[in-house]
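Following are the structures in question.
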Structure I
Amino acid sequence: MLEEGTMLSEDAHSAPLIILLVEDDIPHAELVKRGFEAHQIANRIYHVADGEAALDYLFRQGVYADPVTSPRPHMVLLDLRLPRLSGIEVLREIRASSDRNLHTVPVVVLTTSTATQDVTSAYEQHANSYLVKPADFAQFMQLIHDLGFYWLGRNYYSVAS
């Protein structure tokens, strides 16, 4: 169990961080996973491919009911263009939840959209960050490295449960 206010960095602990990756594009999901592996960022990535599965995971419903097999993530990487429920709808449900522990989980939007309305909507729903996936492979890998360095190496987190 992490202590409240603990900095999760390579120096601070050896336990992997838990990331919920919500991405319907399988090649993009694989690139994210490979990016974290390539930069040796300690983590366990749980991948779901649509908005409904993301909410089931976060609210521990259905096949994700067991907290042992579906642990609370330290961070959510959320695409906006998803089947069933959009990323904005997922974000809205997370932030409207009565579960205080869920409110403290950072949600980082990772999308191809540069549309002003998408950026505005994400921040209106209290996204912690909005990142645009570059089309260039090297730039994409650098973005994943930078994301991991900041959010998983330098950022402080509240207690995960």
Structure II
Amino acid sequence: MSMFNPDTFLATSYTEANSTTLTPVPEGEYVAILGKPKARQFSGTKDPGAVYTSLDINCEIDLAGQYPSVAQQIGRDKANVRFSCMLDMTEDGTGLDMGKGKNVGLGRLREAADLNVPGAPFSFAMFEGRPVKVSVKHRVVDDRIFDEVKAVAKL
């Protein structure tokens, strides 16, 4: 193993240009491993006083090991596609609203990861490392294509 020197690395000169686009994972179903969950809050655009909370989790697909033709097509051995869902929060904004019809996207992810058991403890950290089946779909913005997880299911 070589010794990485950050100063040498940052002082290195390159003549090649970097890619500015990423070939998306083709639409379809894949086995993926859930990454570390991240929660974020943001203000609404229509109602600037409203605060929304979302959950984002990168789902890693081992293309080289499980989908070699896709790996060859897009030029990567692994791909990360993001699962995102809005979270319904309690009135004070500090916890999850566990009411009927609330947090359905989260419930579907918990079900896919075998973490939606009544009476059993659950925390978001439990998602990391869990295998699930993901359905990848494309979203087009201007001339860019984004690959995203649109559905999850148990293996």
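Among the shown structures I, II, from which was the value 3.8 of distance in nm of label points 7 Å out along Cα→Cβ at positions 37 and 117 calculated?
Value 3.8 for distance in nm of label points 7 Å out along Cα→Cβ at positions 37 and 117 corresponds to I out of I, II.
Identify the structure, out of I, II, from whose coordinates Kirkwood radius over Cα pairs in Å was calculated to give 15.8.
This figure was derived from I.
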Open item on the list: Ranked on relative contact order in percent (Cα under 8 Å, 6 or more apart), which label among I, II comes first with the largest value?
Closed with: I
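Using helix-only ellipticity at 222 nm (-39500 (n - 2.57) for each DSSP H run of 4 or more, over all residues; to 500) as the calculated read-out, with -9500 as its value, let me know the right label among I, II. Don't skip to the end; give the middle numbers.
Details: I: -9500; II: -4000.
That value comes from structure I.
No value in this document is a laboratory result; all are computed from the given coordinates. Being a predicted model, the structure only gives us computed values, none of them experimental. Cβ atoms are built from the backbone, for glycine too; each structure is taken alone.
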